[in-house]
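Once you scroll down, you'll see the structures, which are given as structure tokens.
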Structure P
């Protein structure tokens, strides 16, 4: 007999591993970049905020407020990004007289009017990939490739839990180059929480072949997340983009972030700011350095420029010197007269796995 676990445990696992919406969105973008896509499209649609939707549900279930008043509340809170669709929603709600049916229709419209879509033109996934990789939590097929020299940003196999964090309904549309059809996967995460003691392996989730592609060479993945679990205002979306997501892109190449990530909120383009060159120009000090291997020895060389003092320091380290500066030094509790620091050396093999890189550091004296 082997281990098994209840379906709702998967939701708890997702909450622990993907702790914030920022991390969730970052993981989905990272997956698209790892798939080799030169551009990633991110579209957020927020016609009715999650908090307003929940308030409408509360009024519907916990008060005897007239349905027309609930609809009036929704109308006042709705952001009209697609006039026809929003009006169709309100018109249908206006015609309903049964509170239970009203609640069902409100849930259905909320799922349509609020969504996050991430689209890429990377390598895509086959039906076998969806079954054997995407639906297998923790698979490390990318880690094996990283060990062979690839440079994937993610290799733990938990990125697919990000969609669970953001919303209850997931649709994946994907295909590899040369395949004749798109492959489709639909997941309702709500089933996992409502399944009481059902085991995760007892919930049937089956990818299927979708519609025929117009061009067999088309490839990529489109992820649509609906029934969102939080408010996605323009201000919040911009804050998320400017944080962790912006930091994984080279900040020194102007415009790179907006070439790689095409972000839109309710149809309007959202730009990710680059670091102004004037800011770097006025740094009190700057450092440029390179790490590489020469004849089997680790080498660091570079230069530190002190602008205010108008002087510079050259950085040159090779072999044992690099090994010394690379060690980890930790402060520890020690008896009087004993060393208060513990040093942990790094091996040449670990440095070799790190690979060569260039770095730039800018220092500002805030006083």
Structure Q
């Protein structure tokens, strides 16, 4: 059933498009979405069955390419892939959608190779994911995959395929772009209830700190989507290291303070957490007293075999998530600054509690 709010929202997005920037719609599952939901000014979630696609002069569909073949006209591999995958307008109609403006060559993409088509889908998905990562970070837990939203572009009924719908305002044409692009599929739980969900702070992902935030959120998404507890913990340690020193590798003991300061209220609290990280990451080659990180990464021991108790597993997972999450939130709040100023803020925070 067509939704007037959704149609108006998409119309407003189209008005903002130009010769190089086009409306893109990507299906997204695992959302409990009843109404249009703005994430940013030009990024919107649209509930399923809300749009009348007949209004958009849809040309490029599987049927269009089949007709081209039947008329003895040649089509390239990119077009053949879109035809063979059988992804049609109905796949977009029965899915929630994420809508945004995206820069690419509309006319060229329909004369591209399969690799070029997949590259566009991947690029558009990465953009959409960078916005959704702010939602995942704010509303999803590392120990509970049940509330994770799906990945943009994934067609739920066609595993291993991804697609987008694009509209060219200049020529008044639109169509489907589909490819064989694998994404992580989360099946536990029912996904994220979008009621009351919003992005609290807009991040400039192109700034010096914004680039770090974007990468940190990508790494945190990997933690959330992993179905292996061992991999979750390893990924959290990797994220901890990145947050402590984004420019390259440094010993964990050298950089831990840059992360722990954000979750520490007192000098005693800071030192307690510092000793905890020292214990979890200590390296004693061949020694059973090595830290958790060494056992997981270098000895290949499963996290579940080290900590059999479920509550202990959850405690460690949430502990590391707290350390990393507090540091990420600090960077989000200060994403408009140069990293040198962020370092000064951290130094001031340490001085304030006497460390």
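Since every read-out is calculated from the coordinates, none of them should be taken as a lab result. Given the structure is predicted, the values throughout are model-derived calculations rather than measurements. Cβ atoms are built from the backbone, for glycine too; each structure is taken alone.
To test your reading of the models, identify which of P, Q gives 0.95 for FRET efficiency 1/(1 + (r/R0)^6) of positions 30 and 174 (r between Cβ atoms, R0 = 30 Å, to 0.05) when calculated. That value comes from structure P.
Here P(r) over Cα pairs in 10 Å bins from 0, in percent was derived from just one of the structures P, Q, and that gives 5, 22, 28, 22, 14, 8, 2, 0; the source is Q. I have 2.7 for distance in nm of label points 7 Å out along Cα→Cβ at positions 278 and 342, calculated from one of the structures P, Q. Which structure is it? The correct label is Q. Each of structures P, Q was scored by distance in nm of label points 7 Å out along Cα→Cβ at positions 294 and 326; the highest score is held by Q. Given -15000 as the derived value for helix-only ellipticity at 222 nm (-39500 (n - 2.57) for each DSSP H run of 4 or more, over all residues; to 500), which of the supplied structures P, Q does it correspond to? Going label by label, the one that fits is Q.
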